[in-house]
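> Next up: some structures, all given as structure tokens.
Since every read-out is calculated from the coordinates, none of them should be taken as a lab result. In this text, all values refer to a predicted model and were calculated from it rather than measured experimentally. Cβ atoms are built from the backbone, for glycine too; each structure is taken alone.
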Structure 1
């Protein structure tokens, strides 16, 4: 269950996007009248697709709390589209990606969605699970455009048009606690600290930690914070006084750096593990860098950009060639992977001669064993489930491309396999 605060926020955002749609939607929706019409090549087309072009949208954050990751995700997707078009595009059509930066601002995010939705086939990027949840009713009812969010809240499951790539935060957190117990000495009867953002990200992760604590005999010591809280001194002090033996962080990168740095300063010498959104390799250049390399771990839905696989090595080389002045991080993997999933659905829809929104949605349901080369096989046949229950654990390491060294290969804990996400 979500908190009443989260339900009020989601309701407010949903009302806002409905209002925005009412203001701008009438003329835009006239463009959907040809959905299902077959062209000269026998391929059905509709919104966002004509005889020459397939138009996609990216709703990103390049100036807000996830600016670093948003930039990497977007550039990786632009690189994918460039390579896809160089190889002939899809169904003889060029793919175009239109980007809007919402700065993690609710009004900007929902306005950008309302602006682009009538013009594009779908969205291989939408950062911000509260914003995606706010448009869910429109997607399920009228819009029916495929969205692949860079968000992993279980609240997003269940819609055939919003598909989570990898584990949801609750499953990811279960796997993170399993790692702490099997490899970092956490045991039955111990206290486990959990610092988390208010809202669906942090509270969905908390569902996972509480579930695992109930099964493993742990006690969760909660510390809820706001995304605008950057100094974690009070949280470190509270958890040290409580006597925790390990800490979970369901926060952003800034909070992770602050927490680990302060913990080192006050000698709270316990392992700390964050969800996939709680790390950026740029942190290794800060004062907290040495402490992050020593005591911090990150749970993530796939192998990191610096993994020793042919796909990772090629992506590193291609990304560096395209963006030589920019650093590597896991946003590159997340962006590329989502673009690749959307591309696979487009190619299957092309083979089925149906590039309408409905056709692309049906095509995605047929992808039951998609492996992009980053250690995890994805199954998109069930909209009620994440595409994987496996989690990778890495440790920050500035000597590795992307600043991440794998310490645990993809694995699903027994408690994660039988868990109902969002339940």
Structure 2
């Protein structure tokens, strides 16, 4: 069977894993980041963003492939709301949840009620067979594209998966809903074999992910610190520490040993999802950590000689002006080495999506017009806060950087795009709720 896997614009690790599973079963599989017509029997689209549902390139490719008789299936994080995928893109079926077991069956037999973890249309009605069951963590090597070394995802060519699941329950995050809150880890041997394969394929920088990196090999919520240390040391032994990052860590999932390992075996950065300087908003977000824990985590990282980056979410439904000011104050206090800011996007299947659906549009910060200092720019409250926080963060980094016209324009374009994307996602949720 000839199969083409497309992961639009960025080839995700998950798409490579599915490609590797299908190749192991004897199929003729290729993988690409380019959205294009192709002569194939089956087209698999691995979609990692809600925005893919509105991409005309993807819609046209599916239509073209179906006209020439190829089957088209969609998987990836967008599958959390299969009705949206089927309604917007009209594939032959959606793989709901983890796809390593489901996808080969779908390829072999086509959609049927006997295959767990799919959704498809029959006689104008959506048929769902429930989410797929958690899959075994050991699998064949991923299908690695020849140009993987040209890819750049926050500085890395690829993010590899060390485990699935997260003990947290953040309301805006899809990880615990998609993979569960139980930690399922891969063996260090399998991970190192894979790292070597990526290096041989031309990868220069690797980052590890899995929700929170330090939860690798955790059991019943308790971190296996030694396993995490051995993991980082093993990967660094293959690619060198200057080519390894393990950025994504919860502020309540660090120890001295974890921080020492990050310092000694990686580029020396930690990325915390801080999200807000308001404990009230953090509770709304179900973050499971408070501002004092953030302060302590940043302090400890610096004691261990680490650089610290933080992500912040503004425009969460219910966020007041006072809540937002507390976030500004925290950024000023922490003087982080880097800051990432986004407006709150309702990812399907998350509590945030439910909250957005229950919030009237005239109370949603993404739709409320901003009436303050950026009024002339025509921004919403959420967009204005994101824009303001980006500028504020630049003024409060350890190395001062003055915002010039180019920076101003870049940030303005970014928040406008975020606002537009979030409105599209919100309105799509409303259509299928």
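> To test your reading of the models, identify which of 1, 2 gives 10 for relative contact order in percent (Cα under 8 Å, 6 or more apart) when calculated.
2
> A value of 16.1 was computed for mean count of other Cβ atoms within 10 Å over residues 196-203; which of 1, 2 is the source structure? Don't skip to the answer; put the middle values down first.
On the way: 1: 23.0; 2: 16.1.
The read-out comes from structure 2.
> With distance in nm of label points 7 Å out along Cα→Cβ at positions 52 and 76 derived from the coordinates and found to be 0.2, which of 1, 2 does the value describe? Intermediate results must be reported in sequence, preceding the final value.
On the way: 1: 3.2; 2: 0.2.
It must be structure 2, since only it matches.
> Right, next: For the read-out log10 I(q)/I(0) by the Debye sum over Cα atoms at q = 0.12 Å⁻¹, a value of -0.93 was computed from one structure; give its label from 1, 2.
1
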